[in-house]
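Asks: I've put the structures underneath this note.
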Structure I
Amino acid sequence: MTGRERVLALLSGGGAGLPLMPVTMMFAADQIGARYRAYASDYRVLCEAQLRTAETFDLDHVSAISDPAREASDLGAAIEWFDDQPPAVPESGALLAGKRKLSQLKLPCPPGPRMSDRVEAVRLLRERAGRDKIVEGWVEGPCAMSADLRGINALMLDFFDDPAFARDLLAFSASMELAFAREQVEAGADLIGVGDAASSLIGPALFHDFVLPLECALVTGIQALGARVRLHICGKTRKIFGGMAKTGADIIDLDSMAHLDQARAEMGPSQVLLGNIDPVRVVLHGTAHDVEAALAECHRQAGPRYIAGAGCEIPRGTPCENMLAMTRYAHASR
C-alpha cells in the first residue's frame, strides 16, 4: 500500500496502518543543503527537498508549505527576507495600517508570483510523487491572514473597537484563501493545510463569534473542490477543541501544548487527530527512544483515528536518528 492510499483509507473511515505526516520545512531544505530563501522562493528547490525528505524517512506525504507571507506579498505587503530563515510580514508598516485600504484590495486573480510559485510546487509534486504520496497544498486561515495584513496587535483591538471592520477583513481573507486553495487543488493537491495560528490568541468567545464561521466556510469550500483539509492552530487550543471539530476538517493537527486525550474526548471517536509530540524537547533534543515513547503515548491517547507527527514543524537540526525513530514506530504500527 502506498502512503497516499494509507492516508486516504484512514480519512475514508478505514484502517490500513499508521500514516506519518510531520511538517518539514527548514529540516527539508537542509536535507539537500539549500538555503531557506531558495526553498521559499523557488518551487523547484522546495520540491526537491520535499521529495528527498519523504524518500529518506518514508513519509506518507509531500507538502508545499513554506511560510505565511505568500498571500500578503501578492497583495502588496512589505515582506522581510532572510538568507536562511523564513520570510516574515513585519507588523510595522502593515498593509492595512489604515483601515480604508481594505475596500481597495482585490483578490489576486490570477495569483501573484509568490502564490503562483506554491501552485507550481503542488503541480510538480503531483507529477513526481502524486501516485505514491499525498500532495498537500497550504493556505493561511482567516484570522492568521487578517493578522498578517492588519498587524496582530491592531487586529486584537479591532475585535473590540471596530468589530464590523474585523468581520469584513476576516471575510476578505477567507475568500482569498478559498481562491488560493482552488488553484492548488486544480494543480493536483489531495489535501489543503489551513494554518490559523492567530486564532488561538483571541479566546474562545471571540473565536466562536468571529473566526469559527469563516473557518467552517473555508473548510467546506475546500472540500467542495474535492480536497481534504488539515487544520493546524498553533498554541493552547484546549478551550476551542469543540469549535475546531465543528469546522469539519478531515484532520485536526494539534500543537504539542494540547492534550490528545482531552481532544479525543471533546472531538469524539471519529475525528482524525494528528500530532503532537513536542518538537523541541523531544524531537530536537531527545533521544530516538524518547521519540518512539512519546509517539506511542500520543497514539495511545488518540486511538486508531490517528496520524503520526510532531506538534509543529520538525526543527532544523533534528537528528536523523530521531526522524527515523518516527518512521520505525509508524512501520511497527502497520
Structure II
Amino acid sequence: MTLVQQLVEKVSGNIEKVIYGKQNEIRLCLVALLCEGHVLIEDVPGVGKTVLAKSLAKSIGLQFKRIQFTPDLLPSDVTGVSIYNQLSTYFEFRPGPIFANVVLADEINRATPKTQSALLEAMEEKQVTVDGQTYPEPRPFMVLATQNPIEYEGTFPLPEAQLDRFLIRISIGYPDARAEINMLGEQQTVHPLERIEQVVNESEIMEAQAMVRQVYVDDKIKEYIVDLNRATRKHNNVYVGASPRGSLAVYRTAQASAAMDGRDYVIPDDVKTMIPYSLTHRLIINPAARIKNVTAAEVLNETMASVRVPGAVAVKG
C-alpha cells in the first residue's frame, strides 16, 4: 500500500497549497477518486468548491471541464449533440463537457430534474448514449457536483436516483481564522491555483485504483456493512433506507481508507469512519420524523450504536 500512501501524500499536499485547513475534505475527495466514484459537495457559495475540483485535476494532469447548471440548461448541453455535416452527408457527434476526466457540475440543483438526469448514465456506467450511439468516458472519470443548501430559492432537489449515484457527500465549511488569514496573504499578487503543478500522472492513479480493489475485507466486516445498511431500512424514522449500492459504497470507501492508512486489510474503524459520508444522503426520513427535526446523521448514529461491531467484547456492568 506504499504506492497509495505516497500518491495521496503528494496530491493532498499539493492541494493544501490552495485549499487551507481542509485536510479531511481533501482526503475524502481522494477516497472517491481511488474508488472511481463521485462526490457531492453541499455548501454555501465561496468556500472553495470549484477551486478544490480544479486543483485536484491539475495535481494529476487530468482534463477538467466545468458545467454551470442553470434552469434553462438542456440535457444536450451536458452530453453533446449530433450535427449534420453537409459536406460528408453524415451526422457528426460533438461531445459535451461531460467528456472529461474531472467534471465539475456546478450548482447542480439549479437545473431541472430532466437535465440532472443527463448525468445518470455517465456516472453509473461511465458512458453516454446519444441518438442510439454509445460513447465511453475517458478514464479515470469523476464527477464533482456542488449544490446549494436546499432551502435556497431557485433550487430543485436532486432525485433519489441521482443522489444514490454519488459515492460520498461532503461539506467543506468555512475555514478557521488562521487559514483564512493565510488565504488572504497567498492571493495578494496571484492565485495559488496558477502556481500548482502536476505531481502524479494518470497511470499512477489507475494503478492505485487497482490496488485499492485488492484490499482484503473479511467476511465478518462484510456482514457488519450489510447489517448496518439493513438496520437503516428497518429504522422507525426512515421511509427509504440505504440501497445495496450504499453497501457497496461503504465497502469501497473502507478499502480506500485502509489503503490510505497503509494497510492491505479493512478494520471496523474504516467502516465507521466512512459511514457518515457514504450513507447520509441515501436515507429518506419519513414525514413524521422530519416534523420532529430528526436528521439522517442522527439515524446513522443510532444505527451504528445498535449494530454489534466485529471483534467487540461485551463489557459487563
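Where a number appears in this text, it was derived from the coordinates with a stated rule and is not lab data. Worth saying up front: this structure is predicted, and the values here are computed from it rather than measured. Cβ atoms are built from the backbone, for glycine too; each structure is taken alone.
Asks: With FRET efficiency 1/(1 + (r/R0)^6) of positions 138 and 218 (r between Cβ atoms, R0 = 41 Å, to 0.05) derived from the coordinates and found to be 1.00, which of I, II does the value describe?
Replies: Derived from I, not from the others.
Asks: The value 19.1 for mean count of other Cβ atoms within 10 Å over residues 2-9 was derived from one model only; which of I, II is it?
Replies: Values: I: 19.1; II: 16.4.
Label of the source structure: I.
Asks: With volume of the Cα convex hull per residue in Å³, for residues 34-185 alone as the yardstick, tell me which of I, II scores highest. Present the calculation step by step, with values, prior to reporting the outcome.
Replies: Values: I: 107; II: 144.
With respect to volume of the Cα convex hull per residue in Å³, for residues 34-185 alone, the highest-scoring structure among I, II is II.
Asks: Identify the structure, out of I, II, from whose coordinates Kirkwood radius over Cα pairs in Å, for residues 114-249 alone was calculated to give 19.6. Show your work: numbers first, answer last.
Replies: Values: I: 15.1; II: 19.6.
It must be structure II, since only it matches.
Asks: 22 is what came out when relative contact order in percent (Cα under 8 Å, 6 or more apart) was calculated for one structure; which of I, II is it? Before the final figure, lay out the partial values.
Replies: Numbers: I: 18; II: 22.
Label of the originating structure: II.
Asks: From I, II, which structure was volume of the Cα convex hull per residue in Å³ = 113 calculated on?
Replies: For volume of the Cα convex hull per residue in Å³, the value 113 is produced by structure I.
Asks: A further question on this structure: Assign the value 0.25, calculated as FRET efficiency 1/(1 + (r/R0)^6) of positions 122 and 194 (r between Cβ atoms, R0 = 25 Å, to 0.05), to the correct structure from I, II.
Replies: Details: I: 0.95; II: 0.25.
Attributed to the structure labelled II.
Asks: Ok, one more. Given that distance in nm of label points 7 Å out along Cα→Cβ at positions 58 and 90, derived from a single structure, equals 4.7, which label among I, II identifies that structure? Mind dumping the intermediate values first?
Replies: On the way: I: 4.7; II: 3.9.
Going through each structure in turn, the value belongs to I.
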